[in-house]
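Below: a set of structures, written as structure tokens.
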Structure 1
């Protein structure tokens, strides 16, 4: 499970998607606009997150809404983000300065 979570977080767009869904469930069109990416690209990233078991779809009429598979994932993202920020403050890792993931 941790490897799947790591795979999901390995891409900055997927990080941003998870953080957006942490705030509230969203429709794909809203996510694409918010993240300023094409719907095709968004669809590929959402498929990855679904395959990893981190997000689920909820049918709403003729539309599909995305949300975190479990609310505890939101708490885990918050904890992980805090830990990474704390470690980055004590680190000289160049990747932490250039990537900007999460």
Structure 2
């Protein structure tokens, strides 16, 4: 993972929040992101596709939904950056997680 590509991926708030939420929740469905971030499915899917192309997340189909998690081959330094960022944004992440209403 090249640092420039990693940090470019973090430069968008939606992509950053998706990654930070995955740090906290390990695995989330597209509808979970929709519920928490109040964004459309196409917009969420586009951002998740970008993260997938950069090998920051991986996806698994379960029924009609795609579930995402941090890529298992994510370098330790990337995971450390995301973990520290999630710790610094605890109140916002908690608020978003509390908005979770999806039952997929």
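Out of 1, 2, which has the highest value for distance in nm of label points 7 Å out along Cα→Cβ at positions 13 and 45?
Structure 2 comes out on top.
Taking relative contact order in percent (Cα under 8 Å, 6 or more apart) as the criterion, which structure among 1, 2 has the greatest value?
Comparing 1, 2 by relative contact order in percent (Cα under 8 Å, 6 or more apart), the maximum is at 2.
When mean projected area of the Cα convex hull in nm² is compared over structures 1, 2, which one is greatest?
1
No value in this document is a laboratory result; all are computed from the given coordinates. Computed from a predicted structure; not experimentally measured. Cβ atoms are built from the backbone, for glycine too; each structure is taken alone.
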